[in-house]
Structure formats: structure tokens, C-alpha cells
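Peer 1: These are the structures, in C-alpha cells.
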Structure P
Amino acid sequence: MSPKSSPSPAGRKFPINPLILARVAPFGLYMIFIGVNEGLHYLISLGFFTLSPETFLFLYIPRIVATAALLWYFRADYPELRWSDLRQGLPTLFSFAVGLGVFALWIRMTWPFAVFGTLNAYDPASIQPASLYIIFIAFRLLGSSIIVPIMEELFWRSFIVRYIIRTDFDQVPIGVFTLTSFCISAVLFGMEHNLWLAGIMAGSLYNLLLYKTRSIAQCILAHAVTNGILGCYVLTMHSWIFW
């Protein structure tokens, strides 16, 4: 579908292709929040001011709310996102299996050479009162298992994979395979994560799922299964390094 046939939300005009903006803006905003978080840590290390660990944890909430708001705002520009695909029994079961497989591999790929920097962990159980702890956990699970999978799959599997093939990416059908787009997108997806090797593994498996099902919704489901189970694992085993 060309940009002309898919108008921007509320009929607004943007200086760039609105289909690109709709996929890049939520991801870019999310990364900006991460950058601000890292910048604050750096300034604190220089002694400019101090913030409690709990404050940094709660900065996750506006990050998720803002990203979700952008996804909702651009919702009309995601024609490739067909939730009805999840009604297909075997492909949906296969997506569940891929999600489980990525999780099982992810928690084992923490070798020192496969990690960017240091995996810092902070136990949110120290948040008081208990009601605030529950609010944080609810947003963390909501963000990681729903908002992040939608945002990342629209960016990586819908946009980047196709944009590498053709700059007018919307002319490339979902699920078209090229070795170049497969390798570049998987590696870049890995570089986005502290566990870079696990990220490349996940990006590769989600890409393969894309080629198998030709469905962004199925990729979102697999990603959501991975992150959802990982969240339950973190809370059960207190393995906070994965958050």
C-alpha cells in the first residue's frame, strides 16, 4: 500500500513518509527514554545529583505510556497487522513454540563475551508501600509482554526487514526473504540488547517465523510469549538481570 492510499492519522501531513514515521516514531521514542535513563546515570556518576533506584524503576512507566500512545495514534497506518491471523490454529501454536524456544535459549545465553557492559540488577521488592510495587510490576509486565512486542515487531519485522530490500518498503509483501535483510535485521536486533548474542538468536528466530507465517501478528505473539514468560521467570526466580 502506497503512502498516498494510507493517510496519516486524522488526515495530518508529515514531512516524511507517514508509513515510515508510524513504525519508527514509537521505537525511536522508546530508545530516547532509554538514552535519557543512561544519561541520568552518567550525570549521577559525575556527582551532579542523586536519584534513588526506585525513581529509575518508575521512569519505565512514562516510557511505556508514551510508546503505547504513539502506537494508538498511528494505528490506522498498520494495515499489515492482522490480528485475525491468530485464529489460525497451527501457525499460532508454532508461534507459541517459537516464543518458548527463544525464552529457553535467552536465559542461558548470559556468557560474559555475549554481554554488552555489565548486567545490573535491582530488586524492586524494596519499593514501598506495597501498592507502588504492584503498580510497577503491572506496568513492567504490560510493557514487556504487550507494548514492546508490538512496537518492536512493527519496527523490525514490518519495517526494517522490508526497507533493506526496498526503500519503498510498503511495496514489499510481508514475509519476503532475502539473505541480506535476514542477516542485517537479526544482527541489528541483537545490538539493541545488552545480551547481544541472545538478541541475534531471537531476531533470527522471529525472522524465520515471519517467513514461515507471513504474519506480523504471529511475530508479535511469539515475542509476547517470550517476554511474558521471561517476566514470570524474573518474578519467580528473582533474576532481575533480565529486566
Structure Q
Amino acid sequence: MHIHYFQHNHFEDLGFIGNWAKSNNVTTSVTRLDLKSELTSIEDFDWLVIMGGAMGVHDSDQYPWITEEIEFVKKAIHSGKIVIGVCLGSQMIASALGARVYKNTEPEMGFWPINFSQEAQLDSVFRHFPAQLDVMHFHFDTFTLPEGAILMASSMVTPVQAFRYGKNVFALQFHSELTESNLPVFIKELETEIIPGQLVQNPQEMFQKIKHCSINNEIFSKALDEILQLT
């Protein structure tokens, strides 16, 4: 079993997903799109994981590889590969599936609760998430639910926080991959992006909630175990 992931900046790597992969003897490889835009072959992996990034799906003028990456994601989805998107990755999946990606009414930054749907409770992967969970957010954009997808989670200002599409596609707007080890780096690197808002915590408030990372990692591990059974 092999995971290939797309990384968009130097500090947002697989995080906990990498820890989980090692413990399950799963190999990994990466395309660093912040360094080069050469994409791998669909045949080279079992799972494609698309990580976060400060850019958006509409920023192709500044990042020409975005359009090519979204097309690659679409190809991976329709090839039946397991495809998992985190934050920007979830927005790329949504865009690949024809959904509208747009600026949210409020940014969400820090640990805030999301609510999981009744469909999530019945889903083999998302059933491991509780009805409500405090998760790490850091995003300005959101998206509509793609046609044919199943809504798995929402929050106060974000109608679609997670969805599943078919048997092989899982999109998470939030950051379950962040660990207690890499959260400080994540916050430091993005500190200049923090702006005042109703749902924005300052770095100190985020650090005070760092224990939520371990809770999220434990739940995410169970979800990844379920996805592994699909491979």
C-alpha cells in the first residue's frame, strides 16, 4: 500500500497521517508543489492525499500548477483511487467535482466545534467522529456540497466541513492531521495570516487548546483504519 501526497508549502506535510502510515507499514512519497509542478503517475499510488496551503483554487494566475493539480485530482477520483483532502485539499476535491468554491462569510481560525451529521453516524468511516468535536481550522474559503456527495459535518458559518463522495473520496475542511508536535510550527508560519474575526483565536488561545490535537489524532486513526479496509 502506497500513499502519495501533494504538499503546497514547506510546513504542511502529512503530519499524523505520516505517523499512521509508518505504524501500518504503508509507504509514502510526495510532490512538493511549492518547489516543482511535476505530477506523478496515477499508477504509482493507492491513495492520493492533498494537503493544505495558503493559496486558493482560484489563484492559478499566481500558481499556474493549480489548474493541472485539480485536473489530476479529478482523474484520481474517477480512476477509483482513495482520495483524501485536507483544507485546501478538500477545496480542490470540491472543485474537481464541480462544486463552487468561494470566500466564506467569516474566517475560521483556531479550535472551534463542528457538528457531524446523522449520515456520518451511519458511515463506516465517519462513524468514529462524535456528534460534536473541537477541531483546528485555518481557512478563509468554503464550498458547496458537490452533486452526489454526502454531507458529513458542518459548523456555525461553514455548511460543508466534511463530505464523502462514493466509496473512495473523503474531504475534510479541518485539520485532523495536526499533532501536538507540529501545531506550534503551523501556527508560527501562519501567524501573519491571522485577522480579527468572530471565529478567530489568537496564537496563545490556540496553544491553550493543543491537547485537542491528540483527541483528533486518535479519532482520525480509526477513520484511516476504515479507509485502509477499502484499499
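Peer 1: Can you tell which of P, Q yields 20 when relative contact order in percent (Cα under 8 Å, 6 or more apart) is derived from it?
Peer 2: Q
Peer 1: If you work out mean count of other Cβ atoms within 10 Å over residues 131-138 for P, Q, which one comes out largest?
Peer 2: With respect to mean count of other Cβ atoms within 10 Å over residues 131-138, the highest-scoring structure among P, Q is Q.
Peer 1: Here mean count of other Cβ atoms within 10 Å over residues 91-98 has been calculated and equals 24.2, so which of P, Q was it run on?
Peer 2: Traced to structure Q.
Peer 1: Can you spot which of P, Q the value -19000 was calculated from, given it is helix-only ellipticity at 222 nm (-39500 (n - 2.57) for each DSSP H run of 4 or more, over all residues; to 500)?
Peer 2: Considering all the candidates, the number was obtained from P.
Peer 1: When mean count of other Cβ atoms within 10 Å over residues 43-50 is compared over structures P, Q, which one is greatest?
Peer 2: The structure with the largest value is Q.
Peer 1: Between P, Q, which one scores greatest on Kirkwood radius over Cα pairs in Å, for residues 75-194 alone?
Peer 2: P
Peer 1: Computing distance in nm of label points 7 Å out along Cα→Cβ at positions 19 and 67 gives 2.4 for which of P, Q?
Peer 2: The structure behind it is P.
Peer 1: Of the structures P, Q, report the one carrying the highest value of mean count of other Cβ atoms within 10 Å over residues 155-162.
Peer 2: Largest value of mean count of other Cβ atoms within 10 Å over residues 155-162: P.
Peer 1: Can you spot which of P, Q the value 50, 40, 34 was calculated from, given it is Cα extents along the principal axes in Å?
Peer 2: It was calculated from structure P.
Peer 1: Given a computed value of 1.4 for distance in nm of label points 7 Å out along Cα→Cβ at positions 35 and 59, which structure among P, Q does it belong to?
Peer 2: Of the options listed, only P reproduces it.
Here, each number is a calculation from the coordinates, and none is a lab measurement. All values reported here derive from a predicted model rather than from experimental measurement. Cβ atoms are built from the backbone, for glycine too; each structure is taken alone.
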